[in-house]
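In the part that follows, the structures are each spelled out as structure tokens.
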Structure 1
Amino acid sequence: MIETRGLTKRFGGTLAVNDLSVTVRPGAITGFLGPNGSGKSTTMRMIMGLDRPTSGNATVNGRPYHRLRYPLREIGALLDAEAAHPGRSAHDHLLCLAHSNGISRARVADVLDLVGLSAVAGRRVGRFSLGMKQRLGIGAALLGDPEILVLDEPMNGLDPEGILWVRTLMRSFAAQGRAVFVSSHLMNEMQGTADHVIVIGQGRLIADEAMAAFVAGNSLATVHVRAPHPMVLQSVLEAAGGQVRKESDGSLTVIGLSTSRVGDLALTAGVAVHELWTRNDSLESVFMRLTREHVEFRADAPMTMAGA
């Protein structure tokens, strides 16, 4: 289990992480979301002992990272796919890490096979593609067969097969009662994979709850209705306080009225309804709305290209 309590980090005059208190529990995939510059990577670095907190603390199984005797056996992390020495082979990179944590040579071969790099184990890491480096980084995180996995953007550079592999790996890891803490900008992927979500913006906690509850509780649900006389129904719904938009296919999109209310109003008005359904927001829509004021770099308008 990972815990942070009042975790705070300043870089000069910049407050990167601000009084962050969260828990990453075993048996679940916890998605860690936030705009660029929100403090996600800094938080992960403090958990792994790479940055010292200005105040507060981060613990792994109740202890700071630097007090873990064999850290790779308790927590494995991919924070930077470029961290391996470019002149060292994939095999030797993992072997060096194994020696430092009392892990057998046989485990190195097993991990290389697990991440699909056995065929290139002797190749220098500097010749690897980004996707191959990501696989190697995940292999390093898995090397000690840890109880906790921390992954910062693990799907960068991966093809669809690689993304499916990472998704399956995380689900399998959590299903064994272990903890997965993963940061990603791929919202659709996170919505379909993470059980729990922690959202931060400008270093502060915005949300910490089950993924389904987070999306449902922050959605602006819209009702969609298809009727043979949409103009009549539109007038009825607007008179009842609904915001109604007619779509190009003739259906109506309604905001401000529930599905049952729309159905009751149609019945009272004697308007037949052929289809009636509700659509909730996606994680991406909810995330964009909740973090709008926390975005460090925003593009407000398309650029006009010279000569266009």
Structure 2
Amino acid sequence: MSRGPVPAPFERAIRAAIAGGIDYLLSQQDGDGFWREFDLAPGPSEAWTTAWVGWCLTGAAERGPAARVRVQAALARACRAVMSAKGDAGWGYNRRTGADADSTAWALRFCAAQGMALDGAGLLAPYIDAGGGVHTFVEPGWGRWTDAHDDVAANAGLALLAMPKAGATLQRIVRRVIERCPGHTFWWSTQAYCIAWGLRLVSACPAQAPGGLPPGFRRALDALAGPASCFDVAHRLLAALALHDAGAANSWCAVLLDQWQAPAWPGSPVLLVPDRTTATPLDPQAEMKALLTTSICVRALSEFLRLPDHIASSAT
């Protein structure tokens, strides 16, 4: 895929927004290396959001050598912080909560991007069933939180891509993602999240999809209502990149630039904390600092600038 020629003013605007977003994210890192976000009952998130922001910054388009030095120093602090929060079963929302598959997968993706060799397959194995479903929690008593969740499966698969000895387990997850295409979100109010990461996983594993990307992903993406947040738009851009849809990618880039409000993109109320026993409608949880939104916007725009490189080359 090639994004085609990009007008110089458009590219300059993208690079300026990325640079501003990076500066904002670096300014929000706490002294102990964590990026903390959300105000939920267990407190703010630590390892999960730090790994998310760190992974996004690992693939960000920095402005030059000085900026790279600043980013790398921040990422080194973040990596030490994430490792300090690891328990025997992996990582959780923060150090006061038990481990879960999604936090563990994000931590593994970030640590792998930082060159660390961890037994990711072993850590994720307890959460993955024989059919490739990935259960967010495995402890008894967590109700619906222990179900297999499509919006966690692709993330776990992407973590396993960077791990040795993950072949058979990864294949089960990819097959399930394809079978359940486009999947359903449980932890997020935007279906674009599930579509984007599912597409990214399947496109990085062509042997599991010999007929190409399942058309259900594109149909689901086309059926989405108008974008509700910057977080949603960034995931639509990631989906367009995975689909090699240059026209859509250019359009979503333009939307993200319109949404940019220096020094960051506005926070997105998209995180859900579902009831453990009933499917009660929920109000999404708002970000406190717009860290997840700003970092995923930075990453998505950076990947757009890296085209025409194949999207699978940076899948993990």
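Throughout, read-outs are computed from the coordinates displayed, never taken from laboratory work. All figures in this text were calculated on a predicted structure; none of them were measured in a lab. Cβ atoms are built from the backbone, for glycine too; each structure is taken alone.
In this comparison of 1, 2, the computed figure 24.4, 77 for Rg and Dmax of the Cα atoms in Å is attributed to 1. With helix-only ellipticity at 222 nm (-39500 (n - 2.57) for each DSSP H run of 4 or more, over all residues; to 500) derived from the coordinates and found to be -16000, which of 1, 2 does the value describe? Computed on structure 2. State the single structure among 1, 2 that was used to calculate distance in nm of label points 7 Å out along Cα→Cβ at positions 54 and 86, giving 3.5. Among 1, 2, the structure yielding 3.5 for distance in nm of label points 7 Å out along Cα→Cβ at positions 54 and 86 is 1.
Source structure of the calculated read-out (distance in nm of label points 7 Å out along Cα→Cβ at positions 70 and 150, 4.1) within 1, 2: 2. Suppose FRET efficiency 1/(1 + (r/R0)^6) of positions 22 and 190 (r between Cβ atoms, R0 = 25 Å, to 0.05) works out to 0.60; of 1, 2, which structure was it derived from? Going through each structure in turn, the value belongs to 2.
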